[in-house]
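Asker: Please go over the structures that come below.
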Structure P
Amino acid sequence: NVQFDIQRILGNSLVEDQGRGLPRGSNAIALSSRKTADGNTYLAVNSHQPLEGPFSWYEVHIESAEGWRFIGGVFPGGVTPFHGTTPNLGWAHTLNYPDLDDVYKLTMHPSEKNRYRFDGDWLALEERKLKLGVKLWWFLKFPYRRTFYWSKYGTTLKNDQGYYAIRFPANLNIRAAEQWYWMTKAQNFDEFRRALAIQGIPGINTVYADREDNIFFLSNGLFPDRDPAYEWQAVLPGDTSATLWPPDFMPLDSLVQVTNPASGYVFNFNNTPFNATAPEDNPDPANYNPTMGYITRNTARSLRFGELIAQYDKLSYDDFLRIKYDQTYPARLRTNNIANLEDLLHLDPARYPDIAAAIAVLQRWNRSTEVHNRQA
């Protein structure tokens with residue numbers, strides 16, 4: 001994602017980011033009447049954001065004379081709610097981590113300053129200077145200066161290894177607020193899909209449910225038409241128009257999505273979009289453009305949800321709440337960076353006498369993280 005790649009460029013650490021995604025995050029579940037004992041449609045909106053700061057939620061309730069009715073969450077400065085419910089429908093967002101930006105290494109002229117090669121010609125690299133006033137305390141402010149550059153690809157940064165351009169659809173399309181507005185105004189699934197088709201929101205998943213018993217999952221993204229001959233999740237050559245994609249993006253229908261599956265449920269826990277419902281209803285990765293770079297791993301939360309939902313033919317509302325508030329790890333532990341974490345729970349104390357007591361504690365653990373669980 002853009003913020004991670006900018007950090008990597010400025011931090012002189014342009015290695016492939018194997019850890020895209022976070023160990024904690026948001027949860028979203030939608031159940032249709034096919035999966036509920038009372039025949040109702042359920043939606044869990046469980047976004048995890050900081051309690052303070054610019055990305056903390058506050059709740060808003062809109063009631064206009066024209067009939068705009070919505071209750072949901074918004075960030076400070078937001079011009080419309082981002083997710084929540086109307087009297088007819090609702091949705092939840094979770095973060096996803098497809099390939100939403102590209103990084104290019106420029107080939108600079110060996111002797112002429114600020115000139116780079118592109119399609120056999122040497123072009124001028126535009127230089128832009130930025131000055132910001134950074135306030136430390138109310139009485140102390142100091143100027144911060146930085147030089148940026150502009151190339152054929154767009155914003156270009158310099159680090160110890162050279163010049164790198166970063167190109168991403170989000171700064172070529174500024175209709176996100178408009179799309180969210182029309183999503184909050186939608187009265188049914190058709191109107192909601194028309195709002196999604198604006199494609200102003202450049203990323204994030206959507207889990208949707210409505211009073212007509214429709215449920216829907218979309219792993220959203222604004223994806224350019226990339227040449228599959230290149231490895232787009234690596235640093236790309238910045239000297240050829242073959243890697244300079246135009247601002248034309250893949251349509252909504254080409255994105256990973258699930259509509260009204262026979263299983264009666266959809267979900268996302270910041271995990272792969274190819275695990276969004278029951279195994280027999282899941283999207284097939286082979287049917288999607290690989291240059292989108294959708295993640296393929298699960299999270300502990302998505303694996304645990306799979307274990308729980310498989311226990312029910314139909315859920316009561318109390319069952320739904322138990323799943324929502326479950327605090328137990330899945331049967332096999334794993335993290336983004338340690339695939340064999342489960343092995344720690346099966347160490348032989350006789351082979352590791354120095355930590356035998358700790359091993360015994362782990363082996364007594366029932367995988368629950370409730371507040372009174374001593375082993376946790």
Structure Q
Amino acid sequence: MAADSDTKPPTGACLLEVEDLRTGIVTDRGVVRAVDGVSFTLERGRTVGIVGESGAGKTMLARSIMGLLPTTDVIREGSVRLDGDEIIGRSHKEMRSLWGTEMSMVPQDPMTSLNPVRRIGAQIMEPLRLRLGLDRREAKATALALLDSVRIPDPEKRLREYPHQLSGGMRQRVVIAAALASGPRLLFADEPTTALDVTVQAQILNLLKRIREERDMAIMLVTHDLGVVANHADEIIVMYAGRVVERAPTKVLFTEMRMPYTAALLASIPRLDTPVHTKLEVIQGRPADLATLATGCRFAPRCQFADQQCLDSEPPLSPGTSEGHEFRCWHPLDPPKLSRTTGAVAVAVTSTNHDDRQGA
């Protein structure tokens with residue numbers, strides 16, 4: 001899995017430090033390089049958005065950091081430090097002591113992550129009793145407080161209900177409450193707004209933001225939608241085919257993006273000000289085959305600006321003009337190219353200014 005790695009993250013007081021992380025899955029076709037040389041840091045009280053289409057390596061990155069990987073046929077290299085302590089190389093048993101208490105995950109689909117034949121209360125109370133040693137009365141009181149903290153109305157009633165009796169937004173709030181049960185410092189939110197309508201999406205995102213601020217947590221927000229992270233992340237990391245192809249503080253990314261793939265993702269977001277029958281923008285071609293990667297830029301076969309140099313050699317991460325901005329492209333976008341790719345230099349992103357109190 002030897003290949004060019006991202007630049008080393010800066011040293012300093014931070015909760016999570018990921019350096020040159022590589023995760024490969026051994027298959028009959030070879031090693032699938034799902035995460036390839038990823039480096040970044042995340043400070044407490046901040047949110048980093050991990051963005052890319054399906055197969056970019058976003059979820060695998062989160063699972064690799066947490067150590068939630070199969071025990072066989074997996075290659076995991078690099079460094080992951082949680083509050084300065086190296087956790088790469090720890091056994092499954094050792095990692096279990098961190099899950100829930102130090103780091104936790106909000107899964108992509110709450111309907112499949114919640115047990116359909118167990119009441120909500122039992123599913124939230126179980127980790128409280130196992131990890132924190134609470135008795136039944138203490139666990140119930142804590143579960144009620146957790147449901148109240150995620151703005152679920154009538155929490156006493158909800159504890160007695162089953163997952164199918166709740167709406168999609170309510171189920172998402174329940175899994176967030178469960179993830180927060182043991183007081184983790186780092187929360188991985190994997191596509192937390194999938195299959196929710198726009199208003200409920202905004203409520204869930206605002207809920208995560210409020211919880212982060214109240215608990216001084218760090219959040220890694222995984223999504224395919226740049227619009228989701230536009231108002232809820234301090235920094236955005238764009239991934240393609242296991243690689244970081246662009247990263248920047250959120251405002252910088254939307255005003256100074258240089259990578260054609262990032263611009264294509266932005267252009268694919270439906271806009272409210274376009275006519276009803278307008279054809280949606282799509283990224284042409286197929287995502288890269290991670291088992292048979294070519295030597296050049298991984299996005300080159302799908303890029304309208306690619307030339308022979310792009311096909312022959314992979315570009316390194318290069319610094320942008322603003323601090324904290326890096327991109328991986330031989331022919332970075334300038335304003336005219338950006339206009340051709342997105343349809344406009346400034347693209348409206350869906351507003352998420354909704355109160356999270358609504359019981360969706």
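Asker: Out of P, Q, which one gives 20.0 for mean count of other Cβ atoms within 10 Å over residues 210-217 as computed from the coordinates?
Answerer: Structure P accounts for this read-out.
Asker: Hey, helix-only ellipticity at 222 nm (-39500 (n - 2.57) for each DSSP H run of 4 or more, over all residues; to 500) derived from one of P, Q reads -4000; which structure?
Answerer: P
Asker: Using the calculated result 17 for relative contact order in percent (Cα under 8 Å, 6 or more apart), pick out the matching structure from P, Q. Provide the component values of the computation, followed by the final result.
Answerer: Numbers: P: 17; Q: 20.
That value comes from structure P.
Asker: While we're here: As an exercise: Rg/Rh (Cα atoms, Kirkwood Rh), for residues 90-137 alone, calculated from one structure in P, Q, equals 1.25. Which structure is it? Intermediate results must be reported in sequence, preceding the final value.
Answerer: Numbers: P: 1.25; Q: 1.01.
Structure of origin is P.
Asker: Compare FRET efficiency 1/(1 + (r/R0)^6) of positions 114 and 178 (r between Cβ atoms, R0 = 30 Å, to 0.05) across structures P, Q and report the one with the greatest value.
Answerer: Sorting by FRET efficiency 1/(1 + (r/R0)^6) of positions 114 and 178 (r between Cβ atoms, R0 = 30 Å, to 0.05) in descending order puts Q first.
Asker: For percent of Cα pairs over 17 Å apart, for residues 82-217 alone, which of P, Q scores largest?
Answerer: P
Asker: FRET efficiency 1/(1 + (r/R0)^6) of positions 162 and 234 (r between Cβ atoms, R0 = 41 Å, to 0.05) was computed and gave 1.00; which structure, P, Q, did it come from? Mind showing how you got there, number by number?
Answerer: On the way: P: 1.00; Q: 0.65.
That value comes from structure P.
Asker: Matching task: 0.98 is the computed value of Rg/Rh (Cα atoms, Kirkwood Rh). Pick the structure from P, Q.
Answerer: Corresponding structure: Q.
Just so you know, all these numbers are worked out from the coordinates, no wet-lab data involved. These numbers come from a predicted model, not from an experiment. Cβ atoms are built from the backbone, for glycine too; each structure is taken alone.
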